[in-house]
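Engineer: Pasting the structures here.
Values quoted throughout were computed directly from the atomic coordinates according to the rules given, and no laboratory measurement underlies them. Note that this is a predicted model, so its numbers are computed, not measured. Cβ atoms are built from the backbone, for glycine too; each structure is taken alone.
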Structure 1
Amino acid sequence: MAAESAESPDTPDAPTTKKSRAGRDLPAALAVGFSLGISIILILIFAPKIWYGVVAVAFAIATWEVFKRLRDGGYQIAFWPLVIGGQAIIWSGWPWGTTGVLTAFVATVLVLMVWMLLAQGIHHAPEHYLRNLAASVFVLAWLPLLASFGAQLVVQDDGAARVATLMVVVVCSDVGGYGFGVLFGKHPMVPAISPKKSWEGLIGSLLVGTGGAVGCGVLLLDTHWWVGMILGPVLVVCATLGDLVESQVKRDLGIKDMGTLLPGHGGIMDRLDSLLPSAFIVWAVLTALL
């Protein structure tokens, strides 16, 4: 995740597995990250439309992870409307673009309002209706709505290159943030939310992420270098904010990770936090400038 510093509190009874200075199992994290990266590259080269299915499956799993964590935290959110409606939001973007996405999103919100109103039957008033409905709509907007923009990239002109740009710039941002944070991180950025993030790490994310965006713009998208100069900083800032949003959600719930599916990373959602706002930014900037 972007802009992490080197500071990580030592814990007693730490496992013998080698940890990174950001507190992760570094060999496992690298192996999983490399495998995911190679898989995405192969998909984009040989069968780019499969990207839609990858996004849909990933966010069905992510929805399950977030649902479980919120349920454990005392929230009663509507799982099936979220999963089914989330799939409708993502897949509607293929034939109908943002109009399909918006229609599916609003329809799912309406279903959520009625579903949660009648969840305990017509003879019982629902408890904490407003809080639970707000949490459900938040999950719907946070996961499938933002993800739909990342899925739509692949059906645009040079779609595979646009998806590759999203992934490359986010990885560059993460690498720059981690490297600068480990080497130079001394000034916490928002210690109350994420103590491991530093201003030095953010600077590294901006430098490396913007460099990656310029390179992708020139080499993959065959466009002007200044497009990358706009895309890079905006994406890095939004990716960092997305990471902070998930950090605060996990802090509210008193957990470290959303899941355990990916060794060294946590759950699917723990890898998607910075990608979600980044997907929208890449879609918006490239749609506007290309």
Structure 2
Amino acid sequence: MFVLSILLLLLPALGWGLLPPIVAKIGGKPANQIFGTAAGLLLASLIVFAVVRPTTDMRSFLLAGLAGAFWIAGQVGQYIGYKKIGVSTTMPISTGMQLIGTSLIGVFIFGEWSTGIEKAAGITGIILLIIGIWLTSIKDKSKTENKKVLTSTIIMLTFTTIGYCIYESIPKGLQSSGIAIFLPESIGMCVGVLIYLLFSGQISVFKEKTSWLNGIAGIVFSFAAVSYIYSVRYNGVNTAFIVSQLSVVISTLGGMLVMHESKSKRELTFTLIGLVLIIGGAFITSVF
């Protein structure tokens, strides 16, 4: 049982951490990547549904589908970020923004951080997250052109991360959760992808091989998501969540090692310090 608990703790971080380098390595446009991810997720969720046979009510099914559609907005933003500024820069920024957004939604909508100690800890955690994001985005002064691209990408990530925050917040108000909403979320993701492809005029990605190869990304994401659901059951929400945030460390280092994204010694130092602060902020905001 102990070995199983530890394994379930580590698998989500590993799966979500390896996802960005895998997607970047397979390549293709963000449209190819998001289509393949959604298709792979749907396939995996159908298999899980056939094995587990979970049940849910219609309201939860529809709202979970809506959550999945909003997830697409956040994921498209990340994939665009990979192309513009690289995995190792996008992931710490995106993850930090998600943690800030979901914490604020928890406070203002779900009434979390009700005591003075919780408020003080939560504000401290958010400050750490903001500083961590800032440190990971620092570039050398010589990279003037890159800074312009970085600024525009951070603005884009700020808006698309709203999709992630809604995706992560909707399940809190549902009667069903976990495995029961995995399939409807995946269906919502596919609907969201179709809407995105239609409105962006990229429907032709259905015919491209790279799109289907990116289905591997969806399988990897599903592997991490299912592991996380069971990790929550065995290890508790706080422990499972905090350990899963190590994925940002894996993905950032993976971007540098697998994709050979170069950073100067100064940039690398600030990035590593920023990652520590982001993990620390995640710990404080979730524990208290």
Structure 3
Amino acid sequence: MKRRDFIIQTAAATTLTLTGFGLRSFSLAKTKRITILHTNDTHSHLDVFPASDAKFANQGGAAKRATIFNKIKAENPNTLIFDAGDMFQGTPYFNYYGGELEIKIMNMLQYDAATIGNHEFDNGVNSLAEQISKADFTVLNANYDFTNTLMNGFTKPYKIFMKDGIKIGVFGLGIKLEGLVNKSEYGETVWNNPIEIAQDVSRILKDDLKCDLIICLSHLGYQYSSKSQMISDLDLAAQTKNIDLIIGGHTHTFLEKPTVVINAEGKEVIVNQVGCYGVRVGQIDFYFDELKNKSTTARVIKV
């Protein structure tokens, strides 16, 4: 199946100022602000880490995350909440509930969308379909073809969000499963090259659907050694165009500030990732002037 046909058919089925992204001379009275909150690799860590933990003492926990989300949403109703995958596996909650509790907590926290990580397949693709069916948020993935699995129809390649007249296109990408996940767990899931898919999806979002802001939820990983054959978020940013923000996961990379990458047409792309286990929340604010020119600020929130 051609990449474009696959994407379209699947869609139908279902405060740190960054270099180059300063506020310029925007009139605040006329500026629209879109806030993006994001997490990744929470790995079933729903409770606060104990005070005795050597690395994350008294940090994390879904309740604290909810407090942060609610406070920011009260300050700016034009807020979207995203996750970049690996919601499952890491505590007895997953072993006992198989992912159901994680999905229910994300529903309660009012996530808007998430992508799929490799650990979402740990109980097999059929179990994943069962748990994803309970999600109130949209599960996004454009490069896994689930046609011959029970997951077929439970994901969308992209979704459009409208906030204060700003059209936001969001799509998801997943890591290559072969060699990382047992074949018995992902079954007949077919992986497609994420760079090729991203080129097609971002063009559809930009040219066909006229999005003002394009965001990729990626579970590819931030960066790999030069000898690695793995495709990273930095590769994705550099080799594509039209993407404004890549929210990453998989490598558990704690970035103090987002990375700015120059894309295939010489424009800047923001790449961000906030570690793991729900101990950090990323916040990216996009400001649009009357002509929809963008400016951006960012911060990392300790949970």
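Engineer: Upon calculation of distance in nm of label points 7 Å out along Cα→Cβ at positions 141 and 157 from the atomic coordinates, which of the structures 1, 2, 3 produces 3.3?
Structural biologist: 1
Engineer: Another question, if that's okay. Starting from the value -23500: which structure in 1, 2, 3 was helix-only ellipticity at 222 nm (-39500 (n - 2.57) for each DSSP H run of 4 or more, over all residues; to 500) calculated from?
Structural biologist: It must be structure 1, since only it matches.
Engineer: Output the label of whichever structure in 1, 2, 3 has the greatest value of distance in nm of label points 7 Å out along Cα→Cβ at positions 149 and 165.
Structural biologist: Top value of distance in nm of label points 7 Å out along Cα→Cβ at positions 149 and 165, among 1, 2, 3, belongs to structure 3.
Engineer: Any idea which of 1, 2, 3 comes out highest on distance in nm of label points 7 Å out along Cα→Cβ at positions 245 and 277?
Structural biologist: Across 1, 2, 3, distance in nm of label points 7 Å out along Cα→Cβ at positions 245 and 277 peaks for 3.
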